[in-house]
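> Read through the structures below before going on.
No lab work stands behind these numbers, since they all come straight from the coordinates. These figures come from a predicted structure and were not determined experimentally. Cβ atoms are built from the backbone, for glycine too; each structure is taken alone.
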Structure 1
Amino acid sequence: MNNAVASPLVAVLGGGAAGFFGAIACAEANPNVPVILLEKTGKLLAKVRISGGGRCNVTHACDTPAQLAAHYPRGSKQLKAAFQQFGVAETIAWFAKRGVALKTEVDGRMFPTTDSSETIARALEDAARQAGVRILTNTSVDKIEPSTDGSFELVLSGSGAAQLGGGKLRVSRLLVATGGNPKSTNYDWLRALGHTITEPVPSLFTFNIPQSPLSELMGVSVPHARVVLAGEKLHYEGPLLVTHWGVSGPAVLKLSAWGARRLHELGYVGTALISWVPSFTDETLRTWLQEFRQENGKKTVASNPQFGLPQRLWRNLTEQAGIAADTRWSDLPAKSQNRLLELLLRTSLAVRGKTTYKEEFVTCGGISLPEVDLKTMASRRIPNLHFAGEVLDIDGITGGFNFQAAWTTGFLAGQAMAKENEG
């Protein structure tokens, strides 16, 4: 049955952050254009609700578009102009206008002052409702058929198809904001439209260390460590957390983002070298230790943690170095001292796999960026087709950057579609 809905009609595919932002931006910019948002599942804004441990890391405090763009392993260069149009300041203002104040934490992450992701989800749902966006859940788009007049015929299934009076819907503009997906075949419907897909691989994951010498330290964290992937030009500094399966924390997650493709090629097998004292070099650490021994010779090594390291971690490192519990600094053998220095600078961990960080799966890959006009998020191959969010080959490190990309690309796509429909 062909449901002849009059143009102009804008359809948005995907009920996540980018989809909602795009739908709202379009409807607010041009109230005369009907906007319909189609979500294949029964849940709206699912990732918004679970992100940041239920607090929703909305964005990250960055002073300039260039500073912001530097946090994207994929899309950094292309996003600079987009962030000039809609960046962190615009995001803060957008939510403030809707009664949602954001706060900045010490590490730059920004959250709603309520510390509740529901605050963000409700703001988006309320804004969509007030702008007149029609939202249909449990509605799948099984096929997209471009027409010669520049419109699209969507073949639908699910409860939304019945509400629209049939299995087909004709729209004048289309925004695809369906998110990232780990399976390449799930992009086949976009390949069928003529777009190139950069193969998806996981990003933002933790390291599995089955034979970890730190296995007894689950829950121990350090505020500043350096993680290096041996033999590769991959390293990152930041907080690190020891888990029951290996290591996690921002230092590991950010390294996994920058090294997503290389780690995939390696089969997630390699050696991670952890420096617990990243401000030291071999030379400066040895000099420090010699001076410390002269002044603290009577103190026992194992029971006096240094560099602000947790007691449990320090004791573990001394045990790995073969230092007895009652050994004093003045009696420390050269061999044990050298081993301790090595462990402080380069604790070696055999990585044998990865684990998704919480439920926040992020992919590296998607619609190839050269095929998209990043000023409008419009397809360079198919008229009146736009993209936003993680369906694009854009991903940021942890810290609110992926949501900022969703707000930015969704807003620019929505604005562009509204202007296109003015004529």
Structure 2
Amino acid sequence: MPLIQPFAGLRPAPGYAAEVAAPPYDVVSIEEARRLVKGRPWSFLHISRAEVDLPPDIDPYDPSVYQQARIHLDRMRAAKVLIQDLEPRYYVYRLTLDQHSQTGLVVAASVAAYRSGRIKRHELTRPVKEDDRVRQIQALGAQTGPVFLFHRAQPALDQRIAGLTTAQPEVDFTASDGVRHQLWSVSEPKILAELTQMFEGFDSLYIADGHHRAAAGARVAELGAASGEGQSSESGFLAVVFPHDQLRILDYNRLVRDLNGLDAEGFIAQVDARFVVEPSMQPVAPERSGVFGMYLQGRWYRLTPRFAPPADDPVAALDVSLIQDHLLGPILGITDPRKDERIDFVGGVRGLSGLTVPVDAGEMAVAFALHPPSIESLMAIADRGQIMPPKSTWFEPKLADGLVSLVL
């Protein structure tokens, strides 16, 4: 299989895209999802978060959740709210938020390329979340959550894709979060072959977001190959690919529930041994790498390291690594942020109020604002085969679920 290939997408019928489209399943809590589906019978959250239609105490991994998702998918297909294209296509997908815009291609990305490392990852996956996505895909017979990929910007390709957007888009709506979604379909065989061939010139694609979805898609393909049914190992997983220079990474901040047995004065003293601690009358949104904001007991502080970041290890030099290795771990006792329930993570899209509100409410004891990593650092780490710490990147705007699905 080539690096990417077209497919016959399952997508909203004309006029239904705005009613169907939903935030990614993993960026909304179940409480938020229940609110979002009120009065929206065709929301894709009925499929991606099917527990919204089950009792409040339901285990999200209960088999009935996946069964309910399939019921809603079948219902939406029977009502012709979702219809499948008759021939393979690529789909040009543009996201616009405020002054930022990015244009990519919806594709079936090669499972073989993912397994060989040509599609590069930078995060580890958690087995429970990966298993969840495998069961979801198997229950639906479709991949409905796209993996967010990117490639090094290539002017000729970017111009070719942009040239496909001169016609009126088939989908054009602005969601409640202010993100405008536009979609064009491309079915001309000559253009499909041209785009496929242009992507063959890339040594690598990179995963920006959706590591669990990519891993699950690969596993389902391999399970199908082993059983002789469904997908083969040469199949693809649903993805949207953007050029790297159009992407926007926001900060991914930290909240901690307690001070690990310390009082505020003792905690600050220990932090001061490792960082210069400067009280600030203004909220601290770090303007560069190596600067951190800390919010404690209603006050902001600016932290700058008293140590020199490592020059030979791009992972250890990340701000998320510096705060973990020199503060969260040794002072607050959070040795494994992937599993420790004392830490929480807040995407920069929520602003600094996403840090101050939980601390002021007493739900959290301390918060840390970080500067986001660069897309170049992510590529450098992936190219070295290294893994970034959990919750290192927050890409914004997010892809919508439900606009195009890949039927197995």
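> Thinking only about Cα Rg over 2.2 N^0.38 Å, for residues 224-271 alone, which of 1, 2 has the largest value?
2
> So if we calculate distance in nm of label points 7 Å out along Cα→Cβ at positions 216 and 352 for every structure here (1, 2), which label has the highest result?
Comparing 1, 2, the top value of distance in nm of label points 7 Å out along Cα→Cβ at positions 216 and 352 belongs to 2.
> Next question. Using Kirkwood radius over Cα pairs in Å, single out the structure from 1, 2 with the greatest value.
Greatest value across 1, 2: structure 1.
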